[in-house]
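Please treat every number below as a calculation from the coordinates, not as lab data. Predicted, not measured: the structure shown is a model, and the values here were computed from it.
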Structure 1
């Protein structure tokens, strides 16, 4: 990834130009494939989440070797993007790559 990041920086003339962007577009550039985007707050996705289909689908994508990522867009009270991490350490407005998914029981976390 650092080599790819450097290539992007050269393409766009400097590293500062790499701040922001769309994760799906980067994945398409890296893979030559296509991307899909799911809004977890959308009604059609909420149904997939509630019946467990969404998580099985994402787990299957990872098993097949697909690139999978996630992000949480957030704005502060002033309407600008915020950098304040949430209560569980997830930084908003930052892209994360998923490497694997595991099924765990609540007792496994204690």
Structure 2
């Protein structure tokens, strides 16, 4: 169970990082639409696990690699946006969010 502070910081990071990826990240992630679906943050607010959804699905691993390569730049841009709300910007760890794929598989299994 996350604390209220963790939830607020996670929402802030999700909103701002999504905006950074949408506006400034087009050069970082080529030919893919990247959406920040969820952010989970550790209790000490030092690490943020960022779950991203990538369209088209075939380019997930390439997009994840590109986002990880641009992690330092993304963190700096995020820091510039949240400098008045957070003292220290957490380290970003990116993961592919595959919950939609799992839901589709379960749905297909139930239909068959």
Matching task: -16000 is the computed value of helix-only ellipticity at 222 nm (-39500 (n - 2.57) for each DSSP H run of 4 or more, over all residues; to 500). Pick the structure from 1, 2.
2
Determine which structure produced the value 16 for relative contact order in percent (Cα under 8 Å, 6 or more apart), calculated from the coordinates; the candidates are 1, 2.
1
When Kirkwood radius over Cα pairs in Å is calculated for each of the structures 1, 2, which structure yields the highest value?
1
